[in-house]
Structure I
Amino acid sequence: MGKIVAAGATVHAPQFFTYPPTEDFKQLDAGIAAMRQLGHQTLDDTNPDALIVLGSDHLETFFLSAVPTFALIAGERIKAAFAGRSYDLPCHPMAEGLLDHLVDSGFDMVYSQDAELGHAFAAPFEWVREKRDIPVVPVFVNTYLPPLPSARRCEALGKAIAGYIEARPERVAIIASGGMSHYPGTWKYPKPAYDFDHWAIAQMEQGNLDTILGLNNRQLDEVGNTELLTWAVLFGAIGAQRGELLTYQPTWHHGHAVMRFLPAPQRPAEVKSIAPYQFSDQLNEFYRHPAPSSYNLNKLLYDLRHDGDLRRRMIENPAAVAEERKLTPREAAVIDTLLDEDIDLLRNEKTHPIVEAGAHPLGTLMSIVVVQAEMRRMRREAKA
C-alpha cells in the first residue's frame with residue numbers, strides 16, 4: 001500500500017531568482033534557506049519514490065488561448081524555465097495512472113506532455129528537490145485567471161490524489177507551491193494582508209485546516225491569498241495535520257511562508273484561542289478576465305517573458321514594438337513604463353499605467369520583472 005510520507009508548502013516568488021535591488025536580500029536568503037530545510041526534512045528524512053508538486057501559473061505556461069482549472073503534466077520529462085534557469089526532470093510513471101484516476105473521480109483534467117512550467121514549479125525544483133534523484137509529477141491549479149476552483153473543490157482533488165496513492169506501492173512526497181498574501185501588479189501590491197497570514201498560519205499550526213478550506217474565493221482575493229488554493233489540494237491529501245512554520249518573511253509586497261506538515265512536528269501543539277478573521281467582504285476583483293480588446297497588449301506582455309530578442313528590441317525601441325504589435329494609441333503611450341525602474345511606481349498604491357490600459361495585473365508585473373532583469377543584464381554586458 002502506498003503512503004504520503006512527506007508534505008509541505010512553500011513560497012515561490014520570482015525575486016528569489018532575480019534578486020532585484022528593490023528587495024531585502026536577507027529576507028530572500030531566509031526564504032531559500034527554509035526551502036532547503038523543507039527539502040531536507042521532507043525528502044532526505046523520508047526517501048520518497050515520487051514527488052508531486054502542486055503549483056499555479058502566472059500567465060507563463062497557460063495564456064488566454066486556454067486556461068485550465070486543473071492540469072496534470074505527464075510527459076517522459078518535465079520541463080520548467082525561469083530567469084535564465086531551466087529544468088529537465090524525470091516524470092514518475094504513476095502520472096498516467098493518476099490522470100485516469102482523477103478523471104474517473106469526476107475531475108475534468110487537462111493533460112499535457114510538453115508544457116513548459118514557470119517559476120511556481122521552478123522554485124521547488126531548485127530549492128526543495130534540488131539535485132535529488134526523485135521523479136516528479138506536476139499538478140497545475142488555476143489561481144489567477146477566473147473562473148477559479150473553490151478551496152473545497154481543491155480539497156476534493158487532494159483527497160482523490162491521496163486515494164490513488166493508497167492503491168499504489170510508492171512512498172510519495174507532496175509539495176504545494178504558493179505564496180501567502182500578495183497582490184502582484186495591482187494597486188494594493190505594497191499592502192499585503194500580513195494580519196491574515198499570521199491568522200492562517202496559527203490555524204495551520206494547530207491543524208485547523210478546515211477553517212482555511214471554508215474560505216471562499218472572494219475572501220481569498222480580498223486578502224491576496226488565491227495561491228492558497230494549491231495548499232488546499234495539499235490539505236485534502238493529508239487531512240487535519242498540524243503544520244510547523246519554517247519561515248515567514250513579510251517583504252514589502254509579499255508574505256513569504258514555508259511550512260512542513262509531514263513528517264509531523266515533534267513538539268506538542270500550543271493550544272491557542274484564535275478569534276475569527278474579520279473580512280470586509282468588499283468585491284475588489286483584483287484578477288479578472290482582460291477585455292478581448294486588450295488582447296494584443298496582453299499577448300505582448302506574455303511574449304516578452306519568453307523571447308529574449310523581443311525584450312531587447314522593446315528596451316531599445318518600445319515605440320517600434322508597439323507599432324509592430326498593433327497596440328492602441330493608449331497602450332502605446334504607456335508601454336515604455338515597463339522600463340521604469342523607479343520602485344515608487346509600484347509602491348504608490350495606484351494602478352500601474354499598463355494595467356489601466358487593459359493589461360492583466362499579474363502579467364504586467366511578471367513582464368516588468370523579466371524586462372528589467374534583461375535591462376540589468378544588458379548594462380553588465382555593455383560595461384564588460
Structure II
Amino acid sequence: MKTADIVVVGGGISGAATALGLVRRGAGKVMLLDAQLPSQRLSRGNFGLTWFMCKGAGNPSYARWSRRAAGEWPEFAASLEENTGYDVELDWTGGAIHAFGQEDWDGFADGVTSLTKQCEEHGLDYPVKMLNRAEFADLMPKIELGEEISGGMYTAEQGHVNPLRLLGAVRADFQKNGGEYYADAMVREVSHKPNGTVEVKTAKETWSCNKLVIAAGHGSSRLTAALGETLNTFPQRGQLMVTERCPRVLDISLLCLRQTQDGTFMIGLSTENTAMDTRITAEQMKSQAQNAIRIFPMLANLNWVRGWGAIRVMSPDGGPIYSRVNGHDNVFVIAQHSGISLAPLQTSVIAPWILGEKQDEQIPEFSNCRFQEK
C-alpha cells in the first residue's frame with residue numbers, strides 16, 4: 001500500500017486546480033488520480049468562458065462567488081504562464097449578452113439591477129451595464145449585427161480562455177510544485193479506516209491518505225454513496241459546434257458565441273436532460289446555427305466543421321457544492337458545472353479550507369446538506 005497526505009480523485013479542471021492550490025501551500029505529498037473516460041470530459045468539452053455576468057440570478061451566493069472568481073482570473077492566468085510557459089489564451093476583453101427586442105432588453109436590465117444590489121450588500125462591485133443597439137454595435141466594429149438585436153448587457157471584466165491549454169497548464173504547475181499525477185487511475189473503492197485514514201483503491205494499486213478530495217465529476221456520486229452520502233447533482237447535456245477558420249473579427253465573447261484566437265467561431269448554448277448521452281443532434285446544431293446567424297448574419301457564409309456534446313454536473317440550484325462528506329471530516333467533495341470560471345477560487349480559497357487553514361465565510365453556503373434542509 002502506498003501513502004499520501006492528500007489524494008485528489010478527478011483530474012479535470014476542478015480537481016487539478018484544487019490540487020494545485022494544495023501543493024502551492026505546502027500540503028505535503030499530494031496525489032492527483034485521473035481516469036481515462038469513455039466520453040468527453042467536461043474540461044475538454046467546455047465553452048471556455050471566464051464569466052460572472054448573469055450567473056446566480058436566482059442564487060445570490062453563487063452570484064457573489066462567480067464575481068469573486070472573475071476578479072482573480074487575470075492574475076491566475078499570468079501565474080500559470082509564468083510558472084509553466086503555457087499561454088492559456090486568456091482574452092480579457094470583456095463579455096456581452098445580446099438582446100432580441102425590447103422585452104429581452106428590459107428583462108436583462110432588471111436582472112442587472114438585482115444582481116448589482118446583491119453584490120453591493122456584500123462589498124462587491126457588479127460592473128455590468130446595459131447598452132442600446134448603437135452602443136452594442138460599437139463593441140464589435142468589425143462585424144455587422146443582425147437586424148433583431150436591440151442591444152444587450154456588457155462588462156469589461158470577464159473574458160474567455162482555451163480550456164485545453166488551461167487544463168494542461170494547471171496540471172503542469174501542480175507537478176512542477178511537487179504533486180504527483182496519475183492518468184488511467186480509475187478509483188474503484190474508497191473506505192474510511194478505524195485509524196482515521198482513508199483507503200483509495202484503483203485497479204492497479206491502493207493508497208492510504210490523511211485527507212481525500214472527491215472531484216470526479218459524475219463519478220463522484222458513486223464514491224460519496226459508498227461513504228453513505230447522496231450527492232445532489234444531475235447530468236445535463238450541452239452541445240457545441242465550431243466553424244472553419246476566418247480572419248478574426250470578434251474580440252469580445254458572447255454567452256453563446258465567441259471567436260477563438262485561431263479564428264474559429266465556437267457556438268453553443270443548449271441544455272438537455274439526456275442522462276449521460278453525449279451525442280450531438282442535427283436539431284440542436286440547426287437551432288444554434290440559426291441563433292448565431294440572427295446575431296451575426298455573416299456566419300451564414302462559414303462552414304460548420306465539427307461538433308460535440310458534453311455532460312454538465314448540475315446541482316438543483318445551479319451553484320457549486322463544496323462539502324465535507326457527512327460523518328467523514330477528512331473527506332471533501334467538490335461538484336460544479338462552472339469549473340473554468342471558478343478555477344481561481346479552487347486554488348486560492350478551496351485549498352486553504354481543505355487544509356484547515358481558513359474557511360471562507362461563503363463555503364458553508366455551498367454545502368451538499370443545503371438541499372436536504374429544504
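Just so you know, all these numbers are worked out from the coordinates, no wet-lab data involved. None of the values given here were measured: they were computed from a predicted structure. Cβ atoms are built from the backbone, for glycine too; each structure is taken alone.
Given a value of -11000 for helix-only ellipticity at 222 nm (-39500 (n - 2.57) for each DSSP H run of 4 or more, over all residues; to 500), calculated from one of I, II, which structure does it belong to?
I
For distance in nm of label points 7 Å out along Cα→Cβ at positions 24 and 168, which of the structures I, II scores highest?
Once distance in nm of label points 7 Å out along Cα→Cβ at positions 24 and 168 is tallied for I, II, the winner is I.
Give the label, chosen from I, II, of the structure having the highest value of distance in nm of label points 7 Å out along Cα→Cβ at positions 8 and 32.
By distance in nm of label points 7 Å out along Cα→Cβ at positions 8 and 32, the leading structure of I, II is I.
Where is FRET efficiency 1/(1 + (r/R0)^6) of positions 120 and 200 (r between Cβ atoms, R0 = 35 Å, to 0.05) largest, in which of I, II?
Numbers: I: 1.00; II: 0.20.
Of structures I, II, the maximum of FRET efficiency 1/(1 + (r/R0)^6) of positions 120 and 200 (r between Cβ atoms, R0 = 35 Å, to 0.05) occurs in I.
Can you spot which of I, II the value 20.3, 63 was calculated from, given it is Rg and Dmax of the Cα atoms in Å?
I
Once FRET efficiency 1/(1 + (r/R0)^6) of positions 184 and 256 (r between Cβ atoms, R0 = 35 Å, to 0.05) is calculated for all of I, II, which comes out largest?
On the way: I: 1.00; II: 0.50.
Comparing I, II, the top value of FRET efficiency 1/(1 + (r/R0)^6) of positions 184 and 256 (r between Cβ atoms, R0 = 35 Å, to 0.05) belongs to I.
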